[in-house]
Structure P
């Protein structure tokens, strides 16, 4: 499965590495939602599409556009723990935001 989203008016696709997916917990859909939250700006609309969707024709690839469907989701903020894990937050920022 893959993620498809609008990147400044052009359809973009994220194909997650199977090795990274194996490190995550949950269902495949939950893993892809986590990846969307990690890699897409907060509030980005996206859909999870099946591997069977054919994206091999690159003739007019830059002309592809993303049209929202009924399964559209919106990326959300990661937890502070995940931000720290993915180097999107320093240890000091984490400690300041999460006092003991």
Structure Q
């Protein structure tokens, strides 16, 4: 049984080595095309990327404070209904603190 598993392991390792070798060869063959297209599209798309950066920065400056205010309003809106419960808990704590006996 161990010999069969050993043979299967060697076959799997050989197939994986062949796949890795094929992947490396294809990567090396296509490398000049990748570099050429990267250079061409990099030069063509650079102005668009700069424009995207500028528009994103302007939107962040304009929309950022609005988002912060909306989150703050949501937190306050959810916390205000809990204030009576907080007051009751404070009164209970105050009564228990004033009447607590010394622990021996």
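Any read-out appearing in this document is the output of simple, stated calculations on the displayed coordinates, not a laboratory observation. Fair warning: this is a prediction, and the values are worked out from it, not measured in the lab. Cβ atoms are built from the backbone, for glycine too; each structure is taken alone.
A value of 3.1 for distance in nm of label points 7 Å out along Cα→Cβ at positions 72 and 88, calculated from one of P, Q, originates in structure Q. Using helix-only ellipticity at 222 nm (-39500 (n - 2.57) for each DSSP H run of 4 or more, over all residues; to 500) as the calculated read-out, with -8000 as its value, let me know the right label among P, Q. The read-out comes from structure P. Name the one structure among P, Q that mean projected area of the Cα convex hull in nm² of 21.8 was derived from. Only structure Q yields this read-out. Computing FRET efficiency 1/(1 + (r/R0)^6) of positions 24 and 40 (r between Cβ atoms, R0 = 30 Å, to 0.05) gives 0.75 for which of P, Q? Answer by label: Q.
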